[in-house]
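Some structures are shown below for you to check.
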Structure 1
């Protein structure tokens with residue numbers, strides 16, 4: 001049962017990230033970002049979420065976002 005939930009959560013994260021990237025495809029990325037870097041970062045986050053390593057996800061966030069979400073909140077989501 002837990003494996004099914006992880007699979008569904010992983011698929012949902014991939015879908016959300018893909019939709020986000022598609023939605024931004026028409027817009028230019030901010031200076032200092034490349035499409036390849038953004039895609040790689042998204043894949044890393046999905047991999048960490050799949051492994052349940054929510055603390056590493058929090059550490060990878062910008063400083064101003066780190067205080068807005070906890071590993072427990074990600075785990076519950």
Structure 2
């Protein structure tokens with residue numbers, strides 16, 4: 001796909017997040033590619049897929065809340 005005259009690959013899904021030297025990076029699955037082609041990308045380089053980043057962050061927050069609830073129930 002071309003965006004503003006620059007060829008870009010389409011993101012299928014955000015898989016994970018980590019901080020490297022103080023910079024958030026997301027593990028990206030590229031549409032039409034396998035896991036072998038997944039790459040870690042800086043958040044600033046994912047400006048065209050903010051919705052996918054937000055969805056990922058929402059899933060992470062929901063999982064944390066779910067786990068906290070389970071932990072409280074176990075006590």
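Throughout, read-outs are computed from the coordinates displayed, never taken from laboratory work. Worth saying up front: this structure is predicted, and the values here are computed from it rather than measured. Cβ atoms are built from the backbone, for glycine too; each structure is taken alone.
Quick one: distance in nm of label points 7 Å out along Cα→Cβ at positions 19 and 43 came out at 2.3 when computed from one of 1, 2, so which one is it? Matching structure: 1. Suppose helix-only ellipticity at 222 nm (-39500 (n - 2.57) for each DSSP H run of 4 or more, over all residues; to 500) works out to -22000; of 1, 2, which structure was it derived from? Only one of 1, 2 returns -22000 for helix-only ellipticity at 222 nm (-39500 (n - 2.57) for each DSSP H run of 4 or more, over all residues; to 500), namely 1. Comparing FRET efficiency 1/(1 + (r/R0)^6) of positions 11 and 27 (r between Cβ atoms, R0 = 30 Å, to 0.05) across structures 1, 2, the highest value is found for 2.
Computing relative contact order in percent (Cα under 8 Å, 6 or more apart) across structures 1, 2 gives 21 for structure 2.
If semi-axes √(5λ) of the Cα gyration tensor in Å is computed to be 30, 13, 12, which of 1, 2 is the source?
Working: 1: 23, 17, 10; 2: 30, 13, 12.
Going through each structure in turn, the value belongs to 2.
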